[in-house]
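These are the structures in question, set out in turn.
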Structure 1
C-alpha cells in the first residue's frame, strides 16, 4: 500500500520500529495486539473512491447494501389471474399499491409535522432541570481541621415565552401552512399522473391485444391464399412461383404475429408495474370489442381550459407558493421591530451541612427569578433590508410562475383537444379503409380462384387488409388515449364528484 493510505504494511512497521520487532519475535504482547486492533479498525472503517479508473469498484459494503436492498423488494401484492379487470379496477389497484402515492403521502405528513413545529412557537416552553450532588471539603479553625459534607438537591423550572414579535412567528406559521397546502396539491397531482399512467398502459395493452387478433386474422388470410395457390398448382392453373409467393406471405404474417405477441408481453409488464405488482404477473382485462369508443368531445375547448385552470393541482400548488412568499415577507418585515420575551426560573433547593464534631444544619428554600428582555436590532449592515427585498422578489417570481403555468395549461388543453378531434377523424377514415380493404381482398381472392386475377393482386390486397386492420385498431385506441390525455390535462381524473363522462 502507498504511504498516503491509512493502513501500513506490517513489514514497513517492523523496519521503522525495533520495539515492534521485539514484540513480534517474542510472541503476542499487549503492544502487538494493540497494533493489530488499530490496524484492523482502520481497515474496517476506511472508505474512499475506487482505486483505479479502469476497474469496477467492489468492497464488503457492496454485499451488505445488497442485503439491505433485499428488504425493499415488492410486497405480497398479487394480481388475481382469474379476474377480468376493468379500467376502474386497475386504477383502484394502482392507487392502493403503487409506492408513488405513499411517497407523496409521507411528504404531506412531513410538512404537517413542520407546521406543528411552527405553531408550537405560539406557546411557552417549559423545561425542568434536577440537580443533586455532594461537596466534601476540610475546613480549618484554631483547633485544627474538620471535614464538611454538604449534600445539595435542586429542582429548577425554566419558562420562556415570546410575548410579541410583530408577526415573525405568524409569518413562519403561514409559510409552513402554505407549504403543507402545496404538498397536499402535489399529493393530488401524483394521483392524477398515476391514473394517467394506468390509462395509457391500459390502452397500449388493449391495442397490443387487438393487434394480436388482427395478426392472427391476417395469418389465416395468408393460409387461405396459400391453400388456394397450392390447389391451383395441383390443377395446373398456377405456377410454382405463385405458390412460393404465397408461402412467403404466410411466413411474413407469422413473423408479424410473433412481433405483436412480444409487444403485448411488454405492454402487459408495463401495466402490472404501474399497478405496483411484479412485471411477470398475469392479468386479464375486458376485450377490446367491449370497450366503448366515444364519437365526440361534447364540450368546447374554452370550457375545458377554464375548468383546467380551476382544478389542476400543479397550478394550485404554484398559487400556494405565492402564499408562502407573502408569509416570508411578513416574517422579514417583523425583523425591523423589537421582540419582547419573558423568562422565569423558579428553583426549589435543599442544602444539608454535615460537620465532623460539630452540629449539622439544613435549609430548604424557593429561589429563582423573572426577567423581561426587549431585543431590537438597530443596525445589521443591511441584512434585514436584503431579506425583505429577497422576499418581495420571491413573491414576484411566484406570481410569474403562476402566469407561466396558466399559459402552459391552456396550451396543453388546446393540444390535447386538437389531438382528440384528429383522432375522431382518423377513426372515421380507418373504418372506411377497413371496409374497403375487406371487400377488395374478398373480391381479389374470388377473382383469383376464377383465374381472372393473378396471385400478386391477391397478396397485395392481403397486405392492404392487414394494414387496414392495424390502422383501425390504432385509430380506436388513439381516440381512447387522446380522451384520457384531455382529461389528464384538464385535471378531471381526480375529481371524484365529477359528473362528466370520463374515459
Structure 2
C-alpha cells in the first residue's frame, strides 16, 4: 500500500506538471484520437520575421507584357538582386574602413573628479575638497609600415570591385531566369493553341464520319476511331493547359510576384525568329572572356590576393608609430579655515614607437606563404572559369545552330503535314481514302504543329543560352544605382 500511494502521488505530480507545461506554450497539441490531425499553435512569432518581408507590387493583368518590360520588373524587385546590391554596399564600406588607416586617430577623454577627505594639520583635522577637471587628447598615427596599409587597401578595393561584378552577375542570372520562364510560357501557350487546332480538326473529322455513317457510307468502327481521336485531342489540350499554368507561375516567381499572378505575354507567332547568328563561335568566346561577370570577379580576386601578399610581406619589417597625449587640467581646492586655491596646467607626452617583431615562431613566414598560395589558387581558378566559359559558349553555339536546322525542318514538316491532311480529308469525302488514313494524317499534322512550336521556342531559348554564356545580357562595366 505505501508503494502504491507513492506511485499514485508521483503520477499526480507528473500529470500536474504536464498540464502546466501544456498551458505555458506547448507548440504541438496531440489529438484525442488517431483520426484527428495534429494541431499547431503559434504563441510567438520568430524573431526577425519582419526582416524577410519584401515590398509588394502588382502587375496589370490586362496588359500584354514584352520580355524587356518583364526583365526590368525582375531586376527591380527580385530578392537576389537586392541581396547582391547590399553585399556590394558592404564591400564599399569595408574599403572605407581600410582607407581610414591612412589618417591619424584622435580620441578625446574628459573626466571630472571630486575628492573629499580629512587632512591632519598640527593638532586637528581639516576638511579638504579637491575638484579636478581633465581633458586628454590621444593622437596616434602610423608613420610607415612598409606597405601593410597599402596592401590592405588594395585588397579591399579589389573586393569592392568584385562585389560589383557579383551584383552584375546576379542581374545576369535574373535576366536569364526570366527569359527561360518567358520562353517556356510561350512554348506552353503555343502548344495550347496547336492542341486546340488539333481538337477542332478531330471534331470536324468525327462529325464528317458520323454524317457518312448516317448516309451508310461509313462504318461504326470508323466513327469509333474518330471519337477516339477527338478524346485524345481533348486529353492533349488539358495537358497543355496544365503546362501553361505551371509556366506562368514560374515566370511570376522569376519576376518576384506571387505565382498566382496572371501575366499576359505576346504570342510566339508574333515574335521574329532569327535565321542565323551572324558571328563565329570564336568571336563569342572572346566576348565571353571580356564580359562574363564571374570571370571578372575572379580576376579582382587575384588583385585582392596580391594585396594580401603585400600586407603579409610588411610583417617582416618594423612599424613606426607616433602618438601624442596632451592633457589640459584644472584643479580647485577647498579646505576649512584657509582660502580656496586653483591651478591649471597642460601635461602629457609625445612618443615615437618603433615596433619590430623579431621572432614569432614562423607566423609571419607562414602568413606570407599562405598569401602567395592564395594568388596562385585564384589564378588557377581563373583558368578553370575561362575553360568553362569556352565550353558553355561552344555548347550553346552548337545548340543554337541545331535549333536553326530543326526550325527549318519543322517548317517544312508543318507545310507537308497540312497539305497531306487536306488531301486526306478531301479524298475521304469522295470515298477514295478511308478514315484511318485521315486520322493518321491528322495525327501527323498535330505532331507537326507541336514540333513547329517547339522549334520556334528552341531557337529563342538557345539564343538566350548563348547570350547568357557570353555575358551579353549584362556588361561588367555597367553601373547600376540599385537592385
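The greatest value of FRET efficiency 1/(1 + (r/R0)^6) of positions 101 and 269 (r between Cβ atoms, R0 = 41 Å, to 0.05) among structures 1, 2 is that of 1.
Can you spot which of 1, 2 the value 0.00 was calculated from, given it is FRET efficiency 1/(1 + (r/R0)^6) of positions 165 and 245 (r between Cβ atoms, R0 = 41 Å, to 0.05)? Among 1, 2, the structure yielding 0.00 for FRET efficiency 1/(1 + (r/R0)^6) of positions 165 and 245 (r between Cβ atoms, R0 = 41 Å, to 0.05) is 1. Out of 1, 2, choose the structure whose coordinates give Rg and Dmax of the Cα atoms in Å, for residues 77-364 alone equal to 39.7, 147 when calculated. Source structure: 1. Assign the value 19.7, 69, calculated as Rg and Dmax of the Cα atoms in Å, for residues 189-292 alone, to the correct structure from 1, 2. It must be structure 1, since only it matches.
Where a number appears in this text, it was derived from the coordinates with a stated rule and is not lab data. Quick caveat: nothing in here was measured; it's all calculated off a predicted structure. Cβ atoms are built from the backbone, for glycine too; each structure is taken alone.
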